[in-house]
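**Q** Pasting the structures in now, so scroll down.
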Structure P
Amino acid sequence: MPEKKQKQSSEHSSSQPFIREIPENANRERLLQNDPDVFAAIRGEEERERRGIELIPSENYTYPEVLAANGSILTNKYAEGYPGRRYYGGQEFTDRIERLAIERAQKVFGAEHANVQALSGSPMNQAVYLAFLKPGDTVLGMDLSHGGHLTHGAPVSHMGKLFTFVRYKTDPENAGKIDFDALMKTALETKPKIVLCGYTSYPRDYDYEDFKKVADAVGAITMADISHIGGLVAAGVMSNPLASGFDIVTTTTHKSLRGPRGSLILCKAKYADVIDKSVFPGLQGGPHMQTIAAIAVALGKALAPEFKQYAEQVLKNARALAARLAENGATLITGGTDNHMMVIDTVKSFGIDGKQAEIILDSVSITTNKQIIPDDPNPPLRPSGIRLGTPAATTRGMKEEEMIRIGDWMTAALKHFRDDRLLGGIRRDVEAFCRRYPVPGLD
């Protein structure tokens, strides 16, 4: 009997990896003992996230499982190359992880190919440009002040200096709609190599089929940057550009998708090689395998029915918050929202610029960000608006009723910002309110 038992134990140990659990609190204790300054700053951020309402639309609370993967021992491993084609040995588990991330990305978004290695949003878009363009080639993209992103060709960006970006605008007086007749005319005149749609501060959805018609007319590649709405597209509650035949779709993974700070490049199979080579070795070296593992975890979560329910609630909350803000006198860019975000013209609404509004709301533990508005006469660091969204608040369990309260607090603070007693009362109410809604990974 003892021999048989010993044999079973030996077989078990040889077929299973050796695992030694280190409790998270033990690692935190080590950090406290070895670097109390960094530890204190992290604890401060934890407390800030607990006590306040996060309304920046590009921020969210990730899953505890994502935090575990992102802080894992995979940080130690170099994995230059792609699964099965690495430049270093010891890739059994990294290959398994990256393949999982790729397979899940393809399934979640209905993509023929997925690259999960681009380190963040800017490199992912740069990799696409550099894959298909030569210096001086033209890209047709959304104007920054009308909702486009810095990486969509802003003159101050390196890509804006390397390539020629022609910009289209929205019509704020017509619910932010895009004039596709004018867009077609611009495309025929400028012959872009890429027609790019995507946004960072546009509160509406896109008609991807109309963009594709414009691109097809000039033989351009269609590219959509869905970084803000990636989770909403993944859940099927907003339009998927891949379903409209788009060639390339890019998205970050940390916003509405609730993953780590990483990115995905999704494309048709015929572009797989050129995209992969543009990312590595064209643009960067070793991928961050701990982040890719965390992306795989987040994508696994996105496949669950609960994620669709979450995404639906994000949209319900956005509509409720937008309606309440408008009722209370806020002027919303495009008049409302079709997605998770809204932009308030604070100059027109409250007689203060976006920087002032951001500071006032920070003082009552409501976090937003200053935001330029279409054709903004003010500079970017003191723009005319603020941008806000509902993914993070929804993650904590807040629903429509809570959005109404938040809208009331916001407008009261912005209307009466000189009343220190009122602001103090709002801050106390907000922080007491937030104690009822736990932060994933912290509580």
Structure Q
Amino acid sequence: MQNVWEEFLKIINEEAGSRVVETWFRAISLHQWDPAQKTVYLQAPNTFVKDWIKSNYLEMIQVHLRRLLHVDMIRVIFLDARVPAQDQLAQAPSPQSSSALIPATLHAAKSTAVAAAIPQKKSGNINSSYIFETFVVGPSNSLAYAAAQAVTENPGNVYNPLFVYGESGLGKTHLLHAIGNQIKKNNPQATVLYQTADRFVNEFINAIRFDKIHKFQTKYQQIDVMLIDDIQFISNKEQTQEAFFHIFNALYEASKQIVFSSDTYPQDMQGIAERLRSRLGCGLIADIHVPSLETKIAILKRKAENSNEQLNDDVALFIASRAVTNIRELEGALIRVLAFASLTKQLVTLDLAKKVLMRAQEVAASPLMLDFDRIVTLVCRHYHYTTQDLKSKRRSKDLSFVRQVAMFLMKKMTDKSLRDIGIYLGGRDHSTVMHAIEKVEDHMAQNPEFAEEIKRMEGQAQR
């Protein structure tokens, strides 16, 4: 089973990136596999890690462990390392006593163990843990927070649409879910749907593929509140934009609330039809900035309290004063410290925090960890193409090969995921990137001169 878990970590590293593996998945372990019950038991060092993994990576765990263990359905139970495993196993729900292995069912144990089947069913995809009460407000996000609250008081009539933009990891998704949760609380009968733009695109493609476009349109036109995250991902997708344009108009004319989030200001979006761009920006536009030091400290203390952990002022100040550009990285730094303290059974002190985060900084500062721009510029110069060529939809044999080389080097010399690479190079999916890497590796194995050429480019990139 240890080999299975190590293989699983390799897959996650390829799909989500080394930072996700080191921050989250290295903190948990595979405690037990019960083939008779098709149940896997994962042990987390504390509630913070357990809840984060459940909320963000449960489906990924299910998909890959199902394949690695050769089963068609799998149940996951999270154990808390601070409670004896046998006590939790004794109280975990039995699959015979419930429909635990039926998809779209969630079972909560009465103890700290939580059993779940995938997909985890949420009302309208809304995550109930993201509420206004847990959102830390500061000067950097006060406008977006106030606008989000105002929307819930009079949906469809105040700030419609609401467009929240800012860099990744600053709390946009939290606000969208908080809006959905509050509106459902105020009006349980309201139809609220949270959807990421890339899922919207996939849903639209499948509707065309399986001749269910009418069902697709009807679903969205019956929504009372539509929350679309990362709307920039519909760029350069003309058919999807056309469908979305008509859905937007139908909802807007019916005074239904629409909320968008994006990392780009509407007028700066590339690959968006002008008439759709004007719709995106026709309501209130609220931005979120990098939080101040004081806000970072408040966020850290709140996150620690939510996990039943105490964080003294010195530790909070040290973590907050690090070169952290967004809240997600801030949470990652906190979880590394809390997880290390829990696993080594030490108190969370300033010395411990320095030890953990200084090591992480050394890894991040490795000369191999370069940015995409530098690598792609080098590849383009070597093969006499432009960055625009590599990001384009063109698929000539020579250009496709150069693009594959770029993908190979981007994966090898950064800690980014396959999805990040695909998005950077024109919105390609992770399977395309994986295929490219395999092609380059095969060509290197068969052609020593080409392998040397790749090594020379690696050396040039590190200078």
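**Q** Of the structures labelled P, Q, one was used to calculate mean count of other Cβ atoms within 10 Å over residues 288-295, giving 25.2. Name it.
**A** P
**Q** A value of 28.6 was derived for mean count of other Cβ atoms within 10 Å over residues 224-231; which structure in P, Q was it taken from? Could you put the intermediate results ahead of the total?
**A** Numbers: P: 28.6; Q: 23.6.
Derived from the structure labelled P.
**Q** State the single structure among P, Q that was used to calculate mean count of other Cβ atoms within 10 Å over residues 208-215, giving 10.9.
**A** Working: P: 19.8; Q: 10.9.
Structure of origin is Q.
**Q** When relative contact order in percent (Cα under 8 Å, 6 or more apart) is calculated, the result is 14; to which of the structures P, Q does this value belong? Don't skip to the end; give the middle numbers.
**A** Details: P: 21; Q: 14.
The read-out comes from structure Q.
**Q** P, Q: which one has helix-only ellipticity at 222 nm (-39500 (n - 2.57) for each DSSP H run of 4 or more, over all residues; to 500), as calculated, at -17000?
**A** On the way: P: -14000; Q: -17000.
It must be structure Q, since only it matches.
Here, each number is a calculation from the coordinates, and none is a lab measurement. None of these values were measured; they are calculated from a predicted model. Cβ atoms are built from the backbone, for glycine too; each structure is taken alone.
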